[in-house]
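The numbers here are math on the coordinates, done by the rules we state, and not lab data. Because the structure is a prediction, the values reported are computed rather than measured. Cβ atoms are built from the backbone, for glycine too; each structure is taken alone.
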Structure I
Amino acid sequence: MDTVFIKEYIPMYAKAAELTIVLGGLGIAFSLIAGLLCALIQYFRIPLFKRLVNAYIELARNTPLLVQLFFLYFGLPKAGIHFSSETCAIIGMTFLGGGYMAEAFRSGLMSVDKVQKEAALAVGLNHRQALMYVIFPQALAVSVPALCANAVFLIKETSVFSVVALADLMFVAKDLIGLYYKTQEALFMLVTAYLIILLPVSVLAAYLERRVKYAGIGN
């Protein structure tokens, strides 16, 4: 193991890790928004939109992120639509993650007994208030484990961002291996970087699961 080489290129990995965290964080945030909107459309059974959402979820969950990125970065320019590498990465992750987040939210919403909604309406709450104060908190308690697992999954999926010319962690590792043939050192730094990113996320996810579960039981 060439420690001198590792020390020399740690700053490059740090910069790539920063890009990975920023793009991954934005992708997860937008995925949560898209997933929640889709789950609400399914929950309220809005006729036309429900079919569109079902089609979107099936497409998102059954196509790899790599294929989606190729379509965005190489396919759309053929039709005159151009996005930057960063935008393609965020759109691709949102498209993929939204499908998974939608299913997580949907399962949580469907787990809440209809009696809860009826009781909320009976005490004078309107439909929006019943959703916000009675149904959604209980649904979130059920959904959080799946949402956290999806977030970790999406961060790991950032490893394919290099196909759209982004200098992420995988791009840097492949570049160093190709230039200097330092496979062991490059992969060691790659694995270490992902562990540094993912371990705190996993710890935070476990903490959120405990907190939200407790809050859900308290409601």
Structure II
Amino acid sequence: MSGFDLVAAAAFGYLLGGFPSAALAAKLRGVRIFEVGSGNMGAMNTARNLGLGLGLAVLAADIAKGALAALLGLAMGGLLGTSPDGATALALIAGVAAVVGHAWSPYVGFRGGKSLATAFGASLPVYLWGGLAGLVMIVALALIFRRAEPATWLTLLVYPLLIYLATMRATSDQELAFAATTSGLAIALVVALKHLSLWLETRRSRTGD
């Protein structure tokens, strides 16, 4: 596996993750997703302002983007004849890139969504139990706090640890757990950066700066 293979996996993952599901769904209703509700290009904003059906469709598409990116990485590894560890690395890189692509999509002027659904999708082909642990935690915290933001930040804080513990319990594979945890850390940082940038953007718009 060469550096070119890694770059190719990242590029394909980024372009796939950037597919603007919510923006296209909003276009069907004759509106721009960035001009309705929270302005976030995601399933929740779509459901709240354009209907539950479209919101669920966007959610499914955003999860699928992450999963397909990781599967593409695995497929690349198979085609290139790399080792299982090499194929896993390609899958993880493609998954992280898909999360970046959703957050800053090249198809809509490098705007995007918060990438939570795409991050979950990216976990499914490689570290399923880690992704599910993160999902359970964010849903439980959202029910406790009745707010999404604190639930998201607390989950991001411990997401890499959740991945490590869940992957080790499910597979006892130290190398896979370490690689998946590294990927989870990168994803947590990307999602945190996107949330922070959206918060700053909202703050500036409210103050008129």
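Match the computed value 22.8 of mean count of other Cβ atoms within 10 Å over residues 12-19 to one of the structures I, II, and report its label.
Considering all the candidates, the number was obtained from II.
To test your reading of the models, identify which of I, II gives 0.8 for distance in nm of label points 7 Å out along Cα→Cβ at positions 172 and 196 when calculated.
Only structure I yields this read-out.
Of the structures labelled I, II, which one yields 0.90 when FRET efficiency 1/(1 + (r/R0)^6) of positions 4 and 84 (r between Cβ atoms, R0 = 30 Å, to 0.05) is computed from its coordinates?
Answer for the origin of the read-out: II.
Assign the value 19.3, calculated as Kirkwood radius over Cα pairs in Å, to the correct structure from I, II.
I
Here relative contact order in percent (Cα under 8 Å, 6 or more apart) has been calculated and equals 20, so which of I, II was it run on?
Only one of I, II returns 20 for relative contact order in percent (Cα under 8 Å, 6 or more apart), namely II.
Assuming 14.7, 48 is Rg and Dmax of the Cα atoms in Å, for residues 68-147 alone as calculated from a single structure, say which of I, II it is.
Of the options listed, only II reproduces it.
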